[in-house]
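What follows is a group of structures, each given as structure tokens.
Just so it is clear, none of the values below were taken in a lab; they were calculated from the coordinates. All values derive from a computational prediction rather than experimental measurement. Cβ atoms are built from the backbone, for glycine too; each structure is taken alone.
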Structure P
Amino acid sequence: MFKNMKLGGKIVATVVVILAVTIIIGLLGLSSLGTVGGYLERIATHNLPSLNSAKTLADAQKAITVGERGLLSRRMTATSELRQAQYKYIEDAWERANDAWKRFG
């Protein structure tokens, strides 16, 4: 088939085939972008809030530990006000942890 064609015709046929392959690859890539967009939407709406909640949980856990260690210190329990402040600090940390746990699940 190509033996009887002139050189110009062969070049045009090759360019047309390459153009067709390029268009097909471009259309496949474009349709794949929609799929990737769906995955990114799921990550943004589901996974990232969970990560933020996990970070808040970790921070609250550290705050609870700090508050409990403060209660073990004799200097922190010297006055009733300091002791009550530590209890309030721990209670606030527990509230943050419980709120983050609700959002995490």
Structure Q
Amino acid sequence: MARLLELKWTEDAADDIVAIAEFISHDSEFYAKAVIQKIMDKIVKIPEAPEIGRMVPEVESPDLRERFVYSYRIIYKITENAIWLLAVFPGKQPIDTSLDKRLET
């Protein structure tokens, strides 16, 4: 049985979660909590099968993967020793140079 890689968070990814919660909470605290819980449930399962996520089409790297929750893209990088959670973006938000900075992890 393959060992599970440790899931590590970048500061940017943690900030993304906070920003999503704040945005949704302007309309509904209940839905903000529900959406964040769904996102977190998906994130904690990533180490069980990290390759299940699709390759990020804008980057085309086999180590950079994404999973979806509602319209949010959970973007992570698989390395030899860990899985780095890089970003949680709204699906309509284009991935631009901000992801380039996060890939330096």
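Rank structures P, Q by distance in nm of label points 7 Å out along Cα→Cβ at positions 31 and 95 and report only the one at the top, that is, the highest. The maximum falls on structure P. When distance in nm of label points 7 Å out along Cα→Cβ at positions 47 and 63 is computed for each of P, Q, the one that comes out at 2.8 is P.
Once percent of Cα pairs over 16 Å apart is evaluated on every structure in P, Q, the highest one turns out to be P. Computed over structures P, Q, distance in nm of label points 7 Å out along Cα→Cβ at positions 55 and 79 reaches its largest value in P. Out of P, Q, which structure matches 9.2 when distance in nm of label points 7 Å out along Cα→Cβ at positions 7 and 71 is calculated? Answer for the origin of the read-out: P.
Comparing P, Q, where is FRET efficiency 1/(1 + (r/R0)^6) of positions 15 and 87 (r between Cβ atoms, R0 = 41 Å, to 0.05) highest?
On the way: P: 0.00; Q: 1.00.
Sorting by FRET efficiency 1/(1 + (r/R0)^6) of positions 15 and 87 (r between Cβ atoms, R0 = 41 Å, to 0.05) in descending order puts Q first.
Given that helix-only ellipticity at 222 nm (-39500 (n - 2.57) for each DSSP H run of 4 or more, over all residues; to 500), derived from a single structure, equals -29500, which label among P, Q identifies that structure?
Numbers: P: -29500; Q: -11500.
Structure of origin is P.
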